[in-house]
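The structures come next, written out as structure tokens.
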Structure 1
Amino acid sequence: MSDEREYLTMEDEDGNESRFAIELAFEVDENTYAVLTHVDDDGNNLSEESMLFQVDESEEGLSFEPIEDEDEFDRIHGIIHDMMNQPGL
């Protein structure tokens with residue numbers, strides 16, 4: 001079985017690098033969101049929980065920002081829940 005996930009490395013404010021798998025990326029109302037899971041160098045999950053980010057694109061590249069607005073987070077979380085419960089997924 002091949003691993004079809006895409007990966008990215010992010011650096012925290014202290015300069016520590018962490019690897020993440022992009023589990024899902026999608027657009028809602030012209031905004032892009034991504035669900036990421038913390039993984040090791042072999043792609044094995046380091047956490048059973050995933051994180052939801054808003055993806056922003058600038059001249060410097062992509063940035064993944066936490067969703068700080070509780071109403072927006074709840075709305076996007078609900079959309080993900082509905083997507084995951086569609087037949088065939």
Structure 2
Amino acid sequence: MALILKKTAPYRYDVMSREWKVARIERADNDAPETGQWKWTAVGLPSASEGLMLDGETSSVEAAMNDIQVLFVEWLERAGLSEKVDDGA
């Protein structure tokens with residue numbers, strides 16, 4: 001199951017795993033959006049997250065999503081969980 005971007009404001013996105021908000025991505029400087037820097041923060045990863053990088057800054061939303069996907073997979077492994085495969089049923 002892929003993480004999904006949900007736009008919540010002009011320069012802000014929530015990163016969702018189904019109905020669960022995993023992270024937020026937003027412009028690093030809302031006063032100067034032309035700078036192109038994006039910051040991301042994990043917001044919904046309880047326990048098992050100790051020692052993981054829970055925030056970062058990138059040059060694009062896509063790069064932030066890649067960082068969050070890597071974090072999410074590592075968090076799932078540490079928590080002993082796995083992503084549910086959507087079989088369409």
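Name the one structure among 1, 2 that Kirkwood radius over Cα pairs in Å of 13.6 was derived from. Mind showing how you got there, number by number?
Details: 1: 14.3; 2: 13.6.
Going through each structure in turn, the value belongs to 2.
Taking mean count of other Cβ atoms within 10 Å over residues 10-17 as the quantity of interest, name the structure among 1, 2 where it is greatest.
On the way: 1: 8.0; 2: 16.6.
Result for mean count of other Cβ atoms within 10 Å over residues 10-17 over 1, 2: largest is 2.
When helix-only ellipticity at 222 nm (-39500 (n - 2.57) for each DSSP H run of 4 or more, over all residues; to 500) is calculated, the result is -5500; to which of the structures 1, 2 does this value belong? If you can, show how the numbers build up before the last one.
Working: 1: -5500; 2: -7500.
It was calculated from structure 1.
Given a computed value of 15 for relative contact order in percent (Cα under 8 Å, 6 or more apart), which structure among 1, 2 does it belong to?
Working: 1: 15; 2: 21.
Structure 1 accounts for this read-out.
Where a number appears in this text, it was derived from the coordinates with a stated rule and is not lab data. Note that this is a predicted model, so its numbers are computed, not measured. Cβ atoms are built from the backbone, for glycine too; each structure is taken alone.
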